[in-house]
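Colleague: Structures given as C-alpha cells follow.
Rule-based calculations on the coordinates, nothing more; no lab input. The shown structure was predicted, so the numbers you read here are calculated from the model rather than taken from an experiment. Cβ atoms are built from the backbone, for glycine too; each structure is taken alone.
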Structure 1
Amino acid sequence: MKTKSLREPGLKLAIFNTFKTKGDELTGEANRQRAIITILASNANPAERTRTGISQRIAKKHGISWKNIYSGIFRDMDEILLPMKIAEEDGRLPLKRGPKALQEIGIPYYHLTKKGTLIALSISEINNREKLLKDFFSKSESGEKNFEKIISNLLKTSPNFTYSIFQKYVKAFCNNEIKDLLPFDLSKLREISDESLSIQKEFLEAFLKLSKQEKDEAIRFLNEITKPQAR
C-alpha cells in the first residue's frame, strides 16, 4: 500500500490550528492531536496506547463518553499520525474476546517515532520534555548533534526560550514553511519570517554588551513588566 505524500491535500498536522474568529483558541482537531501525542509521549502502559485506550484517557479527562470521540482518534491516527510517520506500531495486545482472527493478531498499540518526539517538544502541555529532548538526541544523526550542546545549555538557563524554538520549528513545518522536520536543522528557520526571533536575537546581543549594573537594571525592568497582576 502506497504511503501518502507529506504534502498531499488533507495530510497535514493540525496541532497549531486555531479558529479564525476566536483569536488563538485551538480547534477541536488541534486539541485532539495534541492530546494523542501527549499520551504517546508519556509513560502510558501499552493498553493506554491503543486507539481505544487513547480515546478512554482523553474522554475521562473531559468527562465524556470515549465512544463519542473514538472515530476522531481513529481518523487522526490512521490518516495523519501514522502516514506522516509521527507515530508507529509498538506491538500488539492479545484479545480474549471477539472474532478469532482478531484474537490471534491482537490489537496494536503505538509510540512516537523520532519525528514524533521532535513534535512533542513543541507542545507546551507535555511535562516530560527534558527527557524527550535527551531521547531525541540519543537517536540523532551527526549533523543534528551539532545542536545538542547549545540547546542543552540553553535549556538549563532558558527553558521557555529553548522550547519556543522547537515550537517555531514545528509550526513552520505545519504551515508548509519548511519542507521536512528531519534531519533536525535550525538553519531551516532562516526560510521563515519571524519577528520574535529577530527581537530575541537583538536583545541577547545588546544584553551581552551591557555593564553589570546595566544588566541588573534591565533584569529589574523585565521583572517589573512581567510580574503577574494582582487579582
Structure 2
Amino acid sequence: MLATRPELVIIDVDGTLVDSVPDLAWCVDETMRRIGRAPHGEARVREWVGNGVERLVERALAGSLDGRPDPADFERAYPIFLELYAENTSRRSRLYPGAAEALAALAAAGYRLAAVTNKARRFTEPLLRDLGVRERLALVVCGDDCARKKPDPEPLLCAARHFGLEPGRCLMVGDSVNDVRAARAAGMPVVCVSYGYNHGRDIREAAPDAVIDSLLELQPILEQAA
C-alpha cells in the first residue's frame, strides 16, 4: 500500500485508461493486407502492444514479440500503418469499465490528474478527446514530448516538474512492467491494473506497490494513505 497520499496522479493511457487494441489490430491487419501478407488477428496483436506503434509494426512484420523485420519491409509498412491509425485512432477503442467514473471521482476529491503515454501526441489528443476524458487531465505528456520514453523516468519527472512536485508526491498508475520500471527509476510509488498490455505476463511479477482490478479501486487506496 501507499505510505503517503499523492498530490498528483499520473495515469498511463493504452492498457490502463483505454483499450486501444481493437483499433491497433485493425490497422495492423489492414497494413498486412496492403503489403500482401496475411492478417494476424486481434488476439495476437494484443500480445504485441505496449512499446509504441513502431515496435508494434516491427513485431507484426516479424510475427513475434522479440523479432526484428527486414528494414526494407518496415520502411514500406510503417507509413501505411501511420496513415491508417491517424484515421482510426478512436473508432473501435473504448475506455475500460469504470475509467471515466474513476477520473471524475478523483478530480472531485481534489487530486490533480495527468496522463503519461508513449503514444505520439497526434494520436493521443484525438483519442482522449473523442472518448470524453481529455478535460479531466491537467497535463498530457506524450511519447514525442521528451527525449526518452518509458521505461525511462524522464516523462514522469517532466510531469512532476510541471506541477512543481517532488517525485515522491506523485503516483504512477499503469499496466505494464515499463510503467513500474519508469516509476521506480523516478522515485514514485506505482499502482498497476491487473488487465492491460503486459505481453501476457502477470503484472504482480513486477512488484508494484498495489494491483487493482478496476480504476474505481484507486481512490480508496489513496484515502488510506497518510
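Colleague: Which structure, out of 1, 2, was P(r) over Cα pairs in 5 Å bins from 0, in percent calculated from, if the result is 1, 7, 15, 20, 20, 16, 10, 6, 3, 1, 0, 0?
Modeller: 2
Colleague: Now a separate question. Match the computed value 21.8 of mean count of other Cβ atoms within 10 Å over residues 182-189 to one of the structures 1, 2, and report its label.
Modeller: 2
Colleague: If helix-only ellipticity at 222 nm (-39500 (n - 2.57) for each DSSP H run of 4 or more, over all residues; to 500) comes out at -12500 when worked out from the coordinates, which of 1, 2 was used?
Modeller: Traced to structure 2.
Colleague: In terms of FRET efficiency 1/(1 + (r/R0)^6) of positions 158 and 214 (r between Cβ atoms, R0 = 30 Å, to 0.05), which of structures 1, 2 is highest?
Modeller: 1
Colleague: Comparing structures 1, 2 by mean count of other Cβ atoms within 10 Å over residues 14-21, which one has the largest value?
Modeller: 2
Colleague: If relative contact order in percent (Cα under 8 Å, 6 or more apart) comes out at 14 when worked out from the coordinates, which of 1, 2 was used?
Modeller: Source structure for this number: 1.
Colleague: 1.00 is what came out when FRET efficiency 1/(1 + (r/R0)^6) of positions 126 and 166 (r between Cβ atoms, R0 = 25 Å, to 0.05) was calculated for one structure; which of 1, 2 is it?
Modeller: 1
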